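Quick heads-up: structures coming right below.
Please treat every number below as a calculation from the coordinates, not as lab data. Worth saying up front: this structure is predicted, and the values here are computed from it rather than measured. Cβ atoms are built from the backbone, for glycine too; each structure is taken alone.
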Structure 1
Amino acid sequence: MTRPTTVMHLISTGGPGGAETACVNLIRGLDPARWRGIAVVPEKGWLYDELRRLGAQPIVLDSGSRFDFPRYSVALARLARHHKVGLIHGHLFGPCYSASLLGLLMNLPVVGTLHGQVDLHPKESFKRIKFGLLNRGATRVVFVSESLRRFFLGTGLLRAEITTVIPNGVDAARFSRATDRSSRAAFGASDNEFLVGAVGNVRPAKGYDILLRAAALLKARYANYRFVVVGEADSDLGAKLLSLRDELGLADCLSFAGYMNDIAPALNAFDAYAITSRSEGFSISTVEAMAAGLPVVATRCGGPEEIIDDGITGILVENKSPEAITVAIESLRIDPRRRRELGDAARTAVRRRFTIEANLHAYESLYERCLVEHRRKRSVNPHKDKVQVAKGNLL
């Protein structure tokens, strides 16, 4: 009987979030007869707890500052040897180049997944060296959308031939068209109010200030609007958004509900879903809203254009425009039939294109190809990459 290949997942954040969810889904969902997933996480938190709940026994190892990188790399190498790792998978930019270096040093295949433009800081230090590690050490670099792939290739620093696109997937069976709307009361929404919801942790890229300004415009048109943002908001930006909410006179109709581990009840409570991001690599929460049969209004910010068929499975609007968001949401409020049609089409699209099963199948196939390619490469020249690293020839 063939032993499963051990895949070491590296990630630099503790969640909750899209990258962390994708990591959990892979460890939980891939065939255990073929793959054994272990994860190296930076801290105890949401991701650590989720992995423990799966019985995955996460390993806590903080990468620290860039001055700690040699120590971190040595510790990873020891872990890889101890667990007889056969493939390394990095999630987010930092873990991707860390995985690439480890792969070069240990002669192992590497997969890296990038989830958003925010993975690459505008002032990223040693950028050419880090991309050089990806180019030499990564067998494949995965992007969650084609627009994100174009963004990274636009740097001119990444080899196109090692890149591919695998969209995120959701467990569509968890979501159903609203039947139990009891969560509306928790959000302070009555039956005659139109509840607009958004899901995602409070971060600059999410554009919640744009949502607040759209909410003020909508409230001026129709008094019975209510708005809720579900996601972690305990930050300086969260405090600024609360101040903006009060300044716009929305304190009585817009709430920040905090993080919810099970988002399905909240989606069942919403009448419409809004994503007002400035940039998105993909947006798992949007796909979840579609799976729940919600009509979605989304800014043209990257990922949503590859998820939503404008006017058929949702509505796409101009980025950074509260006015455009206002017009789209108001058109949904006054037209229940259109809401149902968009929601039904969205549910069908998710089940056809964005299931967790499709995502897992794509990654399993990719892992298999990477192992085969690496074996072929190693048989041709088993010491080539180690020699190049030793010489500093990374670019």
Structure 2
Amino acid sequence: MKIDKAASVSISPYLRYFEERRGALVETIRQMVEMESPSFNKASVDLLGASLAERFEKLGGTVRMDEQAWYGNHLQVDFPARPGAGSRKRKPILLLGHFDTVYELGTLTKMPCKIEKGQLHGPGVFDMKSGIGLMLHAIEALQSVHGGLPRAVRIWLVTDEEVGSQSSRGKTEKLAKQCEAVLVLEPSGPHGALKTSRKGVGDYTVRVTGQAAHAGLDPGAGQSATVELALQIARIAAFGEPKRGLTVNVGVIRGGTRTNVIAAEAVAEVDVRIQRLGDATRIDRKFRALKPVNRKCKLDISGGVNRPPMERTAGTVALLSKAQAIAREIGWKLEETAVGGGSDGNFTAALGIPTLDGLGGVGDGAHAAHEHVVIEELPRRAALIAGLLAQL
């Protein structure tokens, strides 16, 4: 991706714009948080999607709903460059995010959306409804200040990111290939840092089948699946190579039916994180090579790496450098970070498209009871996004 070093749109007017409208920005986010949107509750997610579609349409966007049978409908919005803009023929910039959350319907009753000590609290406020609010207001500011967008912008908001992106991944990759760069409005890293690399994510299921028998009357006739699984877990735990950024966690174990029955079945669910794309093959070979210790038991291995790593590329560094230059104009030292969690930015980065992540809200507590964003940080995050769209 080429970055126009001659672009000199100042961020200061945008910062003033958002400071004056801080209350409106907080209210937009609050409204979204109070529209609960659990990944597996299609009706609730679709209500929020319809509300977002209406807001983007009012800003002049062309809305397309990508209808889904089980998950909420994904949302695509396209904004053309304003007439006379020099970048009208360039590919759009993609703003990427999701509006599903990990919280069950009714979480607001015990985790209400509230303002406390300069923080906006609530389920999904950090991950990542604040990011969507920043998107909306950045587009609105560009329309207001410039009378249109300096270049074409595409927005793609999915509804299944928190549960693996199975229904959205193909469309995410297709749309990203049509764009010049991707800005991911997921939450920021510590102290507002932008995310320039993320680990890839994999899930494996190890299933053992043994032979049931009465533990007291005929224990010799049984073949314990739980004992076999315990032996396999010891092997799997050794697959991790922390110095390579490859970690393995046996997170869930199930097996057996009663204490007086030799277990006929046992299952382990394993989380894998990789820092390098090549390690997907490396770890998969290790899982597929597992063999039973007890030859009378059977092993079934399923799963794999489903989200490639987002590696720190030259294109991502170029985007970071532009963001840091914009931030310096207002005395803001913008840092970068690498994180272990994945996002849909992993998919776009793996395609070789310059991708910069963590442009959303500053806060803490993703997926936790103390989830919040820092209100005073919202104006300059919005100004940064508007500045990037104006200068790229």
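For this structure, a couple of remarks:
- Structure from which -9500 was derived, helix-only ellipticity at 222 nm (-39500 (n - 2.57) for each DSSP H run of 4 or more, over all residues; to 500), options 1, 2: 2
- Here mean count of other Cβ atoms within 10 Å over residues 70-77 was derived from just one of the structures 1, 2, and that gives 15.5; the source is 1.
- Label whose coordinates, when mean count of other Cβ atoms within 10 Å over residues 102-109 is calculated, return 13.6 (choices 1, 2): 2
- Value 49, calculated as percent of Cα pairs over 17 Å apart, for residues 190-293 alone, assigned to which of 1, 2: 1
- Which of 1, 2 leads on FRET efficiency 1/(1 + (r/R0)^6) of positions 214 and 342 (r between Cβ atoms, R0 = 30 Å, to 0.05), largest value: 1
- Parent structure of the calculated result 83, 45, 38, given that Cα extents along the principal axes in Å is the read-out and 1, 2 the choices: 2
- Comparison of 1, 2 by relative contact order in percent (Cα under 8 Å, 6 or more apart) - largest value held by: 2
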